[in-house]
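Some structures to go through are shown next.
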Structure 1
Amino acid sequence: MPYASIDIGSNTLRLLIGEIQKNNRIVDICSQREITRLADGVDKTGRLMDENMGASLAVLKEFSSLISRHKVTHVKAVATSALRESSNSDIFIQKALADTGISIEVISGKKEAELTMKGIFSSLPDPFLMTQHSAFIVDIGGGSTEWILCKGQHPVDMGSIPLGVIKLYGNCVKTDPVSEDDIAALNREMVPVLENLQIKIEQHRRDTKTYFIGTAGTFTTLASLDLKLDTYAREKIHLHRIPLQRLKDIRKKLFALSLEERKKLKGLEPGRADLIIPGIQFTINIMDCFLLDELIVSDYGLLEGILLEIPEEE
């Protein structure tokens, strides 16, 4: 039986239609994603902009058609920080239900982290799951960043911090190409938050190797850039590993280019050419702060976690 999950993110709307096999393995039937920048301006005005709501509703109508075409009867749609933080999110939710029949649930940052972990673990090879090493899982979103620290398959601590690439870009990046002042502004936003988080979870990481697993758009974009992909290829991106030094080399290249030049880079979706600046700086700051030497990219995460929760709620 096919299920459908929808992730209404601050930057991107995503749909997954799939079947769940034993051991929670997901077989993809159809997937779709569109950048709509739903959260643009929310941190300044506290409201979703009409233009972005309209673009997002148009995408949800397309998703609804695909769901009908595949005869899916069980659908779960969740919204994250864009709708958590906007004062007019109820208008968007009501209009989405009226126009598309899709009912949207706004979830907390903690719930978002739980579902992300569930989605990632469904895709990992068994030997990895059996290890007793720690895993530090991070999902950098447009409006917030979710994190989970695990020992083996067991979460030790998790949470959400109110930093995301849309907010960071809007608040900190003022020049093109990016300037030293912009980088300093990004670091002022990021570093104190990361240092506080490091103090909070360091007690759980002593005397154990920690794998760093990144999921969602920033990390999959970095994998695509590293692989120089002409077109997005999930099977190549998923579990791709990037050493810290190579990320620093990529950063140096990105920071030297203008926005228009970045849009032409192989592996970089033009719609992410601006947000990759705070995205890669945030990634490297995380790795420096937590002394992590390699990024493992997961193309599974929140969307798959939502899908896996549907039969549990029936």
Structure 2
Amino acid sequence: MTGQLSFDRMIAALEALAEPTRLRLAALLSEAELTVTELTSILGQSQPRVSRHLKLLVEAGLIERHREGAWAFFRLADASAASLVAFIMRELDAGDPVLTADRARLAEARETRAAQAAHYFASQALDWDKIRALHIGDARVEQTIAQLVGTKKVHALLDLGTGTGRMLEVLAPLAGRAVGVDQSPAMLSVARANLERVGLRNVQLRQGDIYALPVERGAYDLVIVHQVLHFLDDPARALREAVRTLAPGGRLAVIDFAPHSEEALREQHAHRRLGFERSEIEGYLAEAGVTPMEYRALPPGTGANAKLTVSIWLGQDRRIQGDVPQTMSRVA
């Protein structure tokens, strides 16, 4: 185990986990950040009962609750809590029928989310750039990204959640080779058409899951995650997977919204998260082995629909060139 719990907190944590529903909740939250509604569906219990058990786990310091607009999310509280729960999960029978059934229903919930997001991407593929323009001027964002990345040539570029391929259009000219990954075949069709239109020949497009990327590990010296994390149920996991693709000393750029209260983006456009605090993304990067280097916040313009601030983070892999064996020590 990494991290340490005080004697009193350890007793409180063990007492909280010594109950079937709360142990199941901890197991589920060790897999993903979930809402009360999702947990209620997975466990097959009433919302008041699930909420009461969640409250006890919060009081024991094992999980934390954070609200975003009308939704409340729950997750493991910190590294110490995560280590304790992970240790207990390892000691449990992996084939236990109760936990197996919970994992199956969790998988179904994730598949439902993924299907909803994929359907949205497919239905909005041709208008995606227009929708982004309603949030904040793309030209301002692209100019800032280009300034942070610089003009030095890169060996290999990876664009995760490439969408219409716009980031590849902007940055692929710097790269010896570039790869764009997206879940949606419809989006990839749009990206392919756009890249062919501008004559880029050093780009490959691949369909794949951002949590299990279909690319080489430790091979990319620049990785871009542009306006993707707010669609995901586990942004930290996606960033850990992105970091695994970095070459020693490689850079990772994350572009997403600052915290906001535009519930319509969740209701109409499948946004799961209403933005991210600067410290939240920087914490994810640091835990995954990347040192945050630069941060920019681009406030909205003056248009009637321009209500969102775009945040840009740039980090660098802590390893140095030739220090490849440390790859195995990354956060899992």
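Here is how the numbers come out for the structure above:
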| item | result |
| --- | --- |
| Entry that produces 13 once relative contact order in percent (Cα under 8 Å, 6 or more apart) is calculated, selected from 1, 2 | 2 |
| FRET efficiency 1/(1 + (r/R0)^6) of positions 24 and 216 (r between Cβ atoms, R0 = 30 Å, to 0.05) - highest-scoring structure of 1, 2 | 1 |
| Structure from which 21.1 was derived, Kirkwood radius over Cα pairs in Å, options 1, 2 | 2 |
| Of the structures 1, 2, the one that 2.6 was derived from, the read-out being distance in nm of label points 7 Å out along Cα→Cβ at positions 152 and 232 | 2 |
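Laboratory data are not the source of any read-out in this text; all were calculated from the coordinates shown. None of the values given here were measured: they were computed from a predicted structure. Cβ atoms are built from the backbone, for glycine too; each structure is taken alone.
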